[in-house]
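Participant: I've put the structures underneath this note.
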Structure P
Amino acid sequence: MTALKFEDQELPDLDADYVRLAEQFIPGRQAIFAIVEASLLELLPKEPARILVVGAGGGEEILRLGSDNPDWSFVGVDTYRPMVELARRRLAGTPVGARAKVDETAIENLDDNEFDAATCILTAHFVPDDGSKLAFFKAIHARLKPGAPLAIVDGVGVSGDAQTELLRRIWKRHAVMKGIAEEVAEKNAENFKNVAVVSAEREEELLTSAAFERLTPIFRGLAIKGWLAFA
């Protein structure tokens, strides 16, 4: 997969700051996880389910989705070793950790399939739209059972577009309101120009081209949008 590397972004110290800063920077972050969990609770049968987590570095999705759902087990993939190691440290010794594994690999290389559901939260916008993003979505689809849901939440927009730039500035202002220094907030907002975001319409086109169906919007917060899509 030809992807913009996550490590190319300016990142905080992972252990000390990553989780706290993510909450301050990302509008509606807690709501994203709550909506994804509610969606899976609605869609999955009341029995054991295997969930694929694409972009599992940090372990946040696995911890939040697994804590109150003991019948769910998780396989996570991520290509950035420090984030994989952070996920493993956070999961170690927890009840969820016993039902989860996180591998340092690209989704295309995952030797596992027949998942009951998948999540891809704030990950696909690191994959460029040069054929790689479509291949990325196809690789997720290929590892799901027929009809299984994907919960995908992604940055969307068109760099330089007036509306996108306004949302980027509001993103910065939101971070400052949450206690982030203005210069740090500006650097983070500038990252939006360096990732491979596409318009919401293009994202839906790519998901459909990857054979996902019944795209259902479930979240919108500034330049972040979320959908359910079904294999």
Structure Q
Amino acid sequence: MATRFDDVSANCPRLMPEGNPVRRLVVLLHGVASDASQLFRLAQDWRRLLPDTAFVAPNGPQPCPDADGSRQWFPLPSFEPAVRRAGVAAAAPALDAWLNQERDRHQLRDSDIALVGFSQGALMALAVGLRRSRPIAAIVSFSGILVDADQPEAGGLPRDIASRPPVLLVHGADDTVIPPQALELTARVLTAAGVPHQGQVLKGVGHAPGARGVISAGRFLARAFGLPERPPSRRQVI
């Protein structure tokens, strides 16, 4: 059954530029059993690096069972490949359509949009960002994996890949939720598909990206948008 965005995503937190028109949009996609506030704090970290940028963090469209008030992009009873594939296939069309609405809301082009996802949100960012008919500016995956990247029988390649925006993969070396080997598997697929990408495995970091990953991602986004590099406003650990 296809997923639909409801009022939870319609009323998501936003940070708008002060006194200037919106020229860029960064969309922050949270992990499972969390909500929009998980990544929205990055808006304050990156607003100096990314001037004239709107930040928006939609909540996942489904409530998590047994987790009061938390959200998810799709049910994840296990991390089996078939479960991931089915979940992403159900949730991606709604997120893709919502991105079109946000793009038109701010009168932007696809190339003015970046997707940043953490964990389950990173699965969504990679799946949707690589399937847009027009390339977005960039994708950042914190502690994620490309669907089917660990399935040799599936070839690991998204058959319907439509664009090749630059991708940054950030993973903690001590991640016990999604092992750091996920970065290598995803990078292998991106290489085969001709998608430009960078990878960073951070020593002493677990499932959360931590301050080093946040700073690297902010600078990566600034370069992808063609902006001069500036120091970040502060160092934030997720």
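Rule-based calculations on the coordinates, nothing more; no lab input. Just so you know, these numbers come straight off a predicted model, no measurement behind them.
Participant: Of structures P, Q, which gives -9500 when helix-only ellipticity at 222 nm (-39500 (n - 2.57) for each DSSP H run of 4 or more, over all residues; to 500) is computed from the coordinates?
Facilitator: Numbers: P: -11500; Q: -9500.
Label of the originating structure: Q.
Participant: Right, next: Taking relative contact order in percent (Cα under 8 Å, 6 or more apart) from the coordinates of each of P, Q, which one would give 19? Can you show the working numbers first?
Facilitator: Values: P: 22; Q: 19.
Among P, Q, the structure yielding 19 for relative contact order in percent (Cα under 8 Å, 6 or more apart) is Q.
Participant: Now, a different point. Quick check on the output: 25, 16, 11 is semi-axes √(5λ) of the Cα gyration tensor in Å, for residues 27-122 alone, derived from one of P, Q. Which one produced it? Mind dumping the intermediate values first?
Facilitator: Numbers: P: 19, 15, 14; Q: 25, 16, 11.
Of the options listed, only Q reproduces it.
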